[in-house]
Every structure is written in structure tokens, then in C-alpha cells.
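Each reported figure results from applying straightforward, stated rules to the coordinates on display, with no laboratory input. Note that this is a predicted model, so its numbers are computed, not measured. Cβ atoms are built from the backbone, for glycine too; each structure is taken alone.
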Structure 1
Amino acid sequence: MSYAIKHLQETAEIARRIDAAACEKAVAVMLATRQAGGRLFILGVGGSAANASHAVNDFRKIAGFEAYAPTDNVSELTARTNDEGWESVFVEWLRGSRLRAEDCLLVLSVGGGSLERKISPNLVRALEHARTVGAKTVGIVGRDGGHTAKVADAVVLVPVVNPESVTPHSEAFQAVIWHLLVSHPSLKVTQTKWEGTK
């Protein structure tokens with residue numbers, strides 16, 4: 001079997017195993033956020049940071065959210081990393097944004113963050129801060145979901161079908177799932193271009 005066939009078969013299996021009820025729960029949390037006038041902050045590291053930037057566009061343009069990603073401002077991100085450290089970069093950005101109870105964090109991550117493993121501690125600190133102020137949290141995560149899966153109000157876990165391909169599948173399915181969310185009739189407020197073009 002070629003690698004391409006194997007990868008695509010794994011992709012199909014993951015899609016089959018995604019928990020649709022978890023997706024609907026994420027929609028409900030986000031809808032409540034928007035109805036309360038809350039903002040959406042999308043956090044990711046590495047490839048997930050690039051996904052966060054794309055997701056901000058979609059949540060703003062298609063789903064009518066006031067949405068932001070701290071990684072979109074490289075000057076502030078690198079200044080905070082340099083001056084304060086990587087672990088606190090997101091939480092300090094959220095403090096500067098005056099995160100409040102009406103708001104929501106959306107975490108995109110392969111592992112979900114872990115202080116014990118020293119992986120994405122900035123996500124862990126951001127989630128802790130969100131809980132402190134009463135903000136809602138949603139995660140789209142792979143593997144075991146790490147800290148995000150333990151504490152978030154709604155979590156969509158990308159199933160592991162091949163331990164050797166956790167990262168590419170997790171990051172690919174972040175896009176699949178956030179597109180599901182912004183396309184959901186409960187959240188979608190603006191028609192997308194090609195669907196409205198004859």
C-alpha cells in the first residue's frame with residue numbers, strides 16, 4: 001500500500017470516528033458566547049498558530065464573532081517571549097485584552113498543553129486564567145488532549161488512528177472541525193462566496 005493511500009484511509013477513519021456530539025457542544029458554548037457579546041480568542045502554537053489565524057478570519061467573516069489570535073501580532077508575541085518568557089506569553093496577552101467571563105478561548109493543539117511534559121505551557125496558563133475570570137473554553141485537540149481536554153467546557157478530540165501521524169492528522173482536523181463550526185447553521189451568519197455564486 002502506498003503512503004498516500006494509507007494516509008487518506010487514516011483520514012477517512014478519523015472523520016468517521018469524530019464525536020459529533022462534542023462538535024455540537026462546542027457550537028452551543030460558542031453560540032452562548034456570541035449571544036452574550038463575548039469575544040473569541042483563538043490560541044495555537046506552531047502549525048496550530050497558523051490555523052488560529054485562518055480560524056480568526058472565518059469566525060469573524062462567516063460566524064460574526066469578534067475574534068483574535070495573539071500569534072497574529074508577532075511584535076508583541078516576541079517582545080513578551082523575550083521580556084517575560086514563553087510560558088506566560090498568552091496569559092499576559094489575555095490580561096492585556098481584559099479577558100472576561102463573557103469571552104471564550106478556543107485552543108487548537110496537538111497535545112493540549114502539559115506542564116509536566118513542558119509542552120505548550122503557555123496554553124495551560126491561558127486556560128487557568130480563563131477559569132479564574134470565568135471565561136468559557138473550547139478545545140480542538142489531538143492525542144489525549146492534555147490539559148485542554150481535562151479543563152475545557154467543550155472538547156473535540158481528534159482520534160489517533162496512527163501514532164506515527166498524530167501531528168499531521170491533528171492539525172488537518174483542526175481545520176475540518178473549525179470549518180464545521182463556522183458552517184453550522186447555529187453559528188453561520190454570512191454566506192460564503194462560492195456557495196452563493198451560480
Structure 2
Amino acid sequence: MTKVLVLYYSSYGHIERMAQAVAEGVKEAGAEATIKRVPELVPEEIAKKSGFKLDQKAPIATVDELPGYDAIIFGSGTRFGVVASQLRNFLDQTGPLWMSGALVGKVGSAFTSSATQHGGQESTILTLIPTLLHQGMVVVGLPYAFQGQTGLDEIKGGSPYGASTITGGDGSRMPSEIELAGARFQGKHVAQIAAKLSA
């Protein structure tokens with residue numbers, strides 16, 4: 001069975017919810033979905049004062065386990081147009097995997113969130129893609145086959161680079177149904193391609 005890791009960082013729960021939807025899509029494709037998160041770097045006292053969601057159920061991932069999956073779908077909110085430092089820090093520890101070629105040929109994909117429509121969703125995913133390519137991964141996005149990302153009927157995230165959600169300046173907006181549908185589509189799409197590559 002194709003094994004897919006949904007690996008994320010979420011401060012306030014938006015990316016956590018998107019990760020759950022991505023995993024639902026992976027399972028729809030008949031693959032095994034594992035949801036894990038990267039370690040928090042913010043001291044607990046500051047995280048609590050900042051309202052971070054610290055009760056997330058997903059276990060903490062380790063770098064050494066990454067080669068055990070056929071695909072890895074990365075999720076992170078945007079921080080000034082790039083992934084959060086928590087995910088970046090985790091990826092910066094994958095040098096040994098790069099040296100051994102442990103991720104070559106595996107599928108890599110990404111999803112994100114931002115406070116506003118133009119808050120860096122596309123640049124966040126686009127600046128993550130070089131890391132995946134350096135690892136030799138096969139990059140998969142969210143194709144326009146998911147037509148929910150088109151149209152002007154409502155405010156929504158999503159691009160051909162990956163699923164995304166818009167949180168609002170105060171973080172009060174959780175992922176909409178169409179944004180969650182995009183995340184599910186991406187999870188299913190990635191799992192299907194990973195299954196073909198590993199056949």
C-alpha cells in the first residue's frame with residue numbers, strides 16, 4: 001500500500017485542519033495516510049500568551065522517518081512570504097537524507113495559509129519547491145482539474161501550486177468547504193501519482 005506522510009506546522013489550527021482534509025483525500029485514493037507535525041520552536045510560555053493551539057493530536061515527526069514514505073505533503077502557514085521557521089528548521093536537518101539520496105523519486109507537495117488573499121500563499125509554496133527538488137523529489141501541485149479554485153463566487157485560497165486557506169487578519173476564519181475540498185483533492189492526487197511511481 002502506498003504510504004503518504006502529511007507533515008505540517010500550525011500555530012493556530014488552520015493548517016492542522018487542512019492537514020486532516022489532505023489525509024482524507026489520501027485515504028480516498030486507497031493509500032495509507034499518516035499525519036505528523038514538526039516541533040514547536042517558540043517557548044511554551046510565549047506560545048500560550050500568543051494563543052497558539054498547543055493541544056494538537058498529531059505526533060511529532062523525526063527526520064529519520066521520512067524515507068519510509070512514498071510521498072510527503074508539507075503544510076505550513078506563510079511567514080512573510082515563506083514557510084514558518086518551524087518547518088524550515090526541520091527541513092534544514094535533512095542534509096543526511098540529501099547526501100544519501102533517500103528522498104529521490106518520492107513525491108513532494110505543499111499546502112499553506114495566509115491572513116489575506118495576497119499574503120504570500122503562492123510564494124510560500126514556490127519557495128519550498130526548490131528544497132523538494134534538491135532532495136530529488138517529484139513535485140505535484142493542485143491542478144486545475146480541481147475546478148473549485150476558479151471562479152469569483154467567493155473568497156477562497158488555492159492555486160495550481162497547492163491548496164491554501166485564508167485565515168483573516170485576526171485568524172478567526174477557518175478553512176471553508178471549498179478550501180477543504182481542494183486539500184482533499186490534492187491529497188488524493190498525490191497519493192494516486194505516488195502509487196503509479198511505486199508500481
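Tabulated values for the structure
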quantity: Value 0.40, calculated as FRET efficiency 1/(1 + (r/R0)^6) of positions 119 and 135 (r between Cβ atoms, R0 = 25 Å, to 0.05), assigned to which of 1, 2; calculated: 2
quantity: At a computed -11000 (helix-only ellipticity at 222 nm (-39500 (n - 2.57) for each DSSP H run of 4 or more, over all residues; to 500)), which of 1, 2; calculated: 2
quantity: Highest-scoring label, criterion being mean projected area of the Cα convex hull in nm², among 1, 2; calculated: 1
quantity: Value 1.2, calculated as distance in nm of label points 7 Å out along Cα→Cβ at positions 87 and 103, assigned to which of 1, 2; calculated: 2
quantity: Ranking 1, 2 by volume of the Cα convex hull per residue in Å³, for residues 23-78 alone, the structure that comes out highest; calculated: 2
quantity: Of the structures 1, 2, the one that 0.9 was derived from, the read-out being distance in nm of label points 7 Å out along Cα→Cβ at positions 15 and 167; calculated: 2
quantity: For distance in nm of label points 7 Å out along Cα→Cβ at positions 7 and 111 computed as 1.7, the structure of 1, 2 it came from; calculated: 2
quantity: Among 1, 2, which structure scores highest (criterion: distance in nm of label points 7 Å out along Cα→Cβ at positions 47 and 71); calculated: 2
